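**Student:** Below you'll find a set of structures to go through.
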Structure 1
Amino acid sequence: MFKLQVAYQENYSKKELLLRSFFGLFYIAIPHFLAVLLFITWGKLLWLYSVFVVLLTGKLPENIFQYQVKLLSWLSRIHISVYNLADGYPKFGLNGKSEVLTFEIPYNETPNRLTTLLRFVLAPMVTLPHLIIWFFRNIASVFLTIAAFFAVLFTGKYPKKWFDFNVGSLRWIMRVFAYLVLLTDEFPPFSGKE
C-alpha cells in the first residue's frame, strides 16, 4: 500500500521560513529543478521501457521500480520544502533521505498487464479527472501556504489542519504519479487522506 507521511513539527524556525520564502527560489528550487529534470527525463524513458517489459513478461524490473520510487521521494522532499511543511534543506539525489518524510510503495512484482496497457494508451484520460480536481485543490494549498507563512512568522506554529491539507495534496498527486509510472495497480482515490 502506498504510504506518504510528513512528520508535523511542533515549532518552526522563523529564520528558515524567511530564508526559504525569499531566497528559496535560488538555493532550493533552481538547483533541485535543474538536477531533477535530468532524472525525470531518464525516468520517462525507463517508464516507456518498463511498459513493454511488463506487457511482454508480466514483470516490472525491480531496479526500475526502485528508481521511480526514489525519484518520487525526491520530488516530495522538494515539495515539502517549497510549501514550508518542514524546516531544513531537502537532500539532493535519489538516495537522499528526509527525517520528516516517509515515502513507501511495496514492490509489485507482477503488475496487471491490462491496466498497464490502459495506462499507456489512455494516460491523459485516466488522469484528467484527478488533475482537474487536484489543480483546484493545489490552488487552495497555495493560499494555505501563504497564510501559514504568516502563522509561522508570528506564532512559530504551522496550523495543523492546514498542514494536513497540504500534505494531503502532495499525497494525492504522488499517488497519481505512482499509478502512472506502474508502481502500483491500485487506481488512486480522489482524496489526499492516508
Structure 2
Amino acid sequence: MRTLRIGEEVLDREGHRLGSVERLVVDEKAHRITHLVVDGHLLGLGRVSEAGPQRLRADLARSDLGRLPEVHDGVVFPAGQHWHPPPGYHLGVYLRIAEAIIGGGPYVPPVAADLDLEETPEIKAGSPVWSGRRQLGKVTRAVADPDGTLRELVVRHDLLDGERRVPVDRVTEVVGTNVHVDLTDQEFEGLPRPA
C-alpha cells in the first residue's frame, strides 16, 4: 500500500510531466481509490505505478491524457456531508463514484492504494457511454470472443435510430459503470449496426 498525496507529480511513460494529483476518486462501496484526477481528467489507478517516493508514472503519453474522461457531475460527485476526511486531508480532495453508504458512522475515505492490483472495469447493460461531457447512449450488451476477451459493446444511442457496435479499442476508460469512448457523434453514427 502506498499513501497518495495531493500535488504529487505524475509522469508519462517517457518520464515527462503529465501534471499532478489534484483529487482522489473513491468507490465507497469497495472502500478504495479507483482514479486520480490529473489535469482535469480521470486517470484509472490501474494505469499508474510508483516512480519514486513523491512521484507516480502513468502508462500513457501526454497526448493520450486528453482522451481520458473529464471530471464532471455526470460521472463523479463531490463528497457528501457524511464524509470525514482523514487527518491531513480536507473534504475537497475527494470525489465519489458510488452512492453514499446508508447507515453506520461517518465515512472516512482511504488515502492509500495498492498500485499493483489489476482493475476490473464494471461494464454492464445500462452502463452510460460518454464522449467527453456528452452521453452517447447506454450499453445494451457486451460481445466477447470465445476465450472471454471483450471485443465490442452494443450501444443504443438516445437520439439515433437503433444500436451501434463500438469496438473495445475505442473505449478510453471505465469509471464505475460509466464507459468513456473517443468517438464523435458522426463517428458513432457511422459504426455498424449489430446483426
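**Student:** If you work out FRET efficiency 1/(1 + (r/R0)^6) of positions 52 and 92 (r between Cβ atoms, R0 = 25 Å, to 0.05) for 1, 2, which one comes out largest? Don't skip to the end; give the middle numbers.
**Tutor:** On the way: 1: 0.20; 2: 0.45.
Structure 2 gives the largest value of FRET efficiency 1/(1 + (r/R0)^6) of positions 52 and 92 (r between Cβ atoms, R0 = 25 Å, to 0.05) among 1, 2.
**Student:** Now for a different question. For structures 1, 2, calculate distance in nm of label points 7 Å out along Cα→Cβ at positions 60 and 172 and state which one comes out highest. Mind showing how you got there, number by number?
**Tutor:** On the way: 1: 2.3; 2: 0.7.
Answer by largest value of distance in nm of label points 7 Å out along Cα→Cβ at positions 60 and 172: 1.
**Student:** Let me ask you something else. Consider the structures 1, 2: one of them gives -22500 for helix-only ellipticity at 222 nm (-39500 (n - 2.57) for each DSSP H run of 4 or more, over all residues; to 500) as calculated from the coordinates. Say which. If you can, show how the numbers build up before the last one.
**Tutor:** Details: 1: -22500; 2: -1000.
Source structure: 1.
**Student:** Out of 1, 2, choose the structure whose coordinates give distance in nm of label points 7 Å out along Cα→Cβ at positions 44 and 108 equal to 2.3 when calculated.
**Tutor:** On the way: 1: 2.3; 2: 3.1.
The structure behind it is 1.
**Student:** The value 25, 17, 12 for semi-axes √(5λ) of the Cα gyration tensor in Å, for residues 84-131 alone was derived from one model only; which of 1, 2 is it? Intermediate results must be reported in sequence, preceding the final value.
**Tutor:** On the way: 1: 31, 17, 9; 2: 25, 17, 12.
Matching structure: 2.
**Student:** 32, 17, 12 is what came out when semi-axes √(5λ) of the Cα gyration tensor in Å, for residues 76-155 alone was calculated for one structure; which of 1, 2 is it?
**Tutor:** 2
**Student:** For relative contact order in percent (Cα under 8 Å, 6 or more apart), find whichever of 1, 2 sits highest and give me its label. Before the final figure, lay out each step's value.
**Tutor:** Values: 1: 33; 2: 18.
Largest one: structure 1.
Here, each number is a calculation from the coordinates, and none is a lab measurement. Owing to the predicted nature of the structure, the values given are computational and were not obtained by experimental measurement. Cβ atoms are built from the backbone, for glycine too; each structure is taken alone.
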